[in-house]
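So, here come the structures, one by one.
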Structure 1
């Protein structure tokens, strides 16, 4: 029996990590692997398909903080000023907006799960937003846990780790200092939730193999052990 016939219900696979960690590459690889196994897949992009009021939020940062538009590429850096701006009133706004996003994420996935069984691939997830909160603060961490509970738990939540300097070189949008701070937040959140599968910084072929091994594991197609790494102490 093919895997497509044995897939009784849709499964959710999310990809999180620093900008420049290789999420797009790994998503493409996983969807190709799913197709080779006879499985249909849908891609949901968190910013485009889930975030509430994207146009207004994007317009706000461009107007108020003079954030540059576009995506940074090697040789063409972009100076973003959005999630890396940490001021008091923005922190409060993020707490409220992320609640709206978590609720809308639940609705979006409820609709997606009504379709015939398939692999639902998430390009970023609520976890990526939660790392923008001050997770060293007890209240913010508790709030992050609440929002993670409101959002559906993926069958496989991949956290792609990356060296901040290399990530910055691949996608020059945020400073290395900010990426280091974000990386610590991902570690804190992963340790607290216990729901993310960490893929350590690896060469591309090894990283792809690690992701696909974990994917096959949740499909129940073999006895492969998870290649996830140990989340370092925050």
Structure 2
């Protein structure tokens, strides 16, 4: 079982049905949440609904290569920090280097034991968790510290619920970027949460109320019919 606290969600991108199911089954038996995609396009669709904690990507996909998918993930503002392990039959050093240069964090050559894959996954998740614990996000007088779940606005402490904290964190990580209600729901509450879009609006109102004494609530812009954007413009 994974011992990294809250259940981590792994997206397995593999076009071979037997391998995809075997990896998914083994990961679930080891305490992970799992989504599975058979193509790069399907993987991108799933990631728009829920940000995974880690990606396992096969090199050879039917629509475009796993290396291309890695590059796409690294260019995405929401997904760019997700750890990636490439799983492939390519054993040559130049292929490994190409995958790592595009942004993969680790590389396993098939056939790889599931025990080794799980060990590599846990190592990458521990590494990512370590980075997050030391993470500070600053935006124009708003400072958020991930490890202590603390927020300061103009050097004054602001008390937020866990949901408002996670909502502000997502907005800060994607400042100036328009986020749809569906994206916010999936990244803050999770894809499988049974909540409505109206829930986002309620928590945005609460977050604005917390920021209002500091005159920062106006930075959370409503884009009618779409969602929200954190911007000073």
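Which of the displayed structures (1, 2) returns the greatest value of FRET efficiency 1/(1 + (r/R0)^6) of positions 108 and 196 (r between Cβ atoms, R0 = 35 Å, to 0.05) on calculation?
1
If relative contact order in percent (Cα under 8 Å, 6 or more apart) is computed to be 30, which of 1, 2 is the source?
Structure of origin is 1.
In terms of mean count of other Cβ atoms within 10 Å over residues 20-27, which of structures 1, 2 is highest?
When mean count of other Cβ atoms within 10 Å over residues 20-27 is calculated for 1, 2, structure 1 comes out on top.
From which structure (1, 2) was P(r) over Cα pairs in 5 Å bins from 0, in percent calculated, if the value obtained is 1, 6, 13, 17, 17, 15, 11, 9, 6, 3, 1, 0?
Going label by label, the one that fits is 2.
Using percent of Cα pairs over 17 Å apart, for residues 124-179 alone as the calculated read-out, with 52 as its value, let me know the right label among 1, 2.
Only structure 1 yields this read-out.
Identify the structure, out of 1, 2, from whose coordinates helix-only ellipticity at 222 nm (-39500 (n - 2.57) for each DSSP H run of 4 or more, over all residues; to 500) was calculated to give -15500.
Derived from the structure labelled 1.
Computed from the coordinates by the stated procedures, all read-outs in this text should not be read as laboratory data. This structure is a prediction, so every number in the text was calculated from the model and none was measured. Cβ atoms are built from the backbone, for glycine too; each structure is taken alone.
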